[in-house]
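Each structure below appears as structure tokens.
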Structure 1
Amino acid sequence: MIHIVLYQPQIPQNAGNIIRSCVGFNAILHMIKPYGFVLSNSKFARSALDYLKKIKLVEHIDYDDFISSIPKGSLVYYITRYGRNLPEKIKKPSIKQNIYLIFGCETKGLPKKVLNDNLKKTIRIPVSKNIRCLNLSNCVAILLYQIVVKNKYKNLAILEPNNVKYLK
């Protein structure tokens, strides 16, 4: 199972978009408090659309609470612009193995202590020198898709569902 972890997210629209990506790729979303918004925020609800009803959302009171919830044997990666590894270093999880991708808040990223304690597990998405970083929801989508490709689109609809008729 793929788990997306947001450490103290600040922007409701990003969290809403990430919910949509998680639902689309069958991922569980973890959010570590405090947030920069309340879950009833209209911007959050608008960007999540009706997928709020479909997401498996796990809230954690703090980072330690989250860490204690990770099952042994899970693959854990910290996503940061300071990452020591490229996304290709993310291993394909075994059938029963969980994979956790941990993303920092939009304004500060992940705490330096967390990164320093986990340097070998840090991942960086390469970008041009023209920008500081990518949008959080885009980073989540990029890495979710990379894992889905490694798993050969397991449990995803390769073809358009029969109940959707857009083309004649």
Structure 2
Amino acid sequence: MPTFIERLARLSAGLAGLFLYVSFAAMVAITAVVGWQVWGRYVLNDTPAWAERTALLLVLYFSLLGAAVGVREQFHLGIVFVRDALPERARRPVEILNHLLVGGFGAGMMWFGSALAAVTASHGIPTLHISESFTYLPIPLSGAAIVFFSGEHLLRMLARAGGEAA
């Protein structure tokens, strides 16, 4: 029977995979949108009004969701150089502090991003005819994922220290 940590790791890997697929799809869509914008501007002499704003939205989604995956894969900015310079005994507290700081940053993204999305929900994006909150929605989504991924790392560390198989 899988342990809690193993189930959590599978859930985390699934969420990270989903975020990567969404990021990939957004990058492909950006290529198509910008290509159509260039075609419209220089060949048809009629720039589509929706293209620039759509590209901006797609950039926000793929970059923020991709950044959350970077936290899970530990590609994020951390204080690794400080940790590696310390003696072995002092590395674990620094690593815990690193995960707590990154998780705290994610919690701030989640909290303030949700407030920003809520405040702008009644405003519209004229060229796309959707709510302005879609612009800010990837902030709390990626923030929640960052909190989840940082928590997973902390639980794995505690499980290793406690002797449970991580």
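In this comparison of 1, 2, the computed figure 5.6 for distance in nm of label points 7 Å out along Cα→Cβ at positions 55 and 87 is attributed to 2. Here helix-only ellipticity at 222 nm (-39500 (n - 2.57) for each DSSP H run of 4 or more, over all residues; to 500) was derived from just one of the structures 1, 2, and that gives -27500; the source is 2. Which structure, out of 1, 2, was mean projected area of the Cα convex hull in nm² derived from, given a value of 12.5? Corresponding structure: 2.
No value in this document is a laboratory result; all are computed from the given coordinates. Just so you know, these numbers come straight off a predicted model, no measurement behind them. Cβ atoms are built from the backbone, for glycine too; each structure is taken alone.
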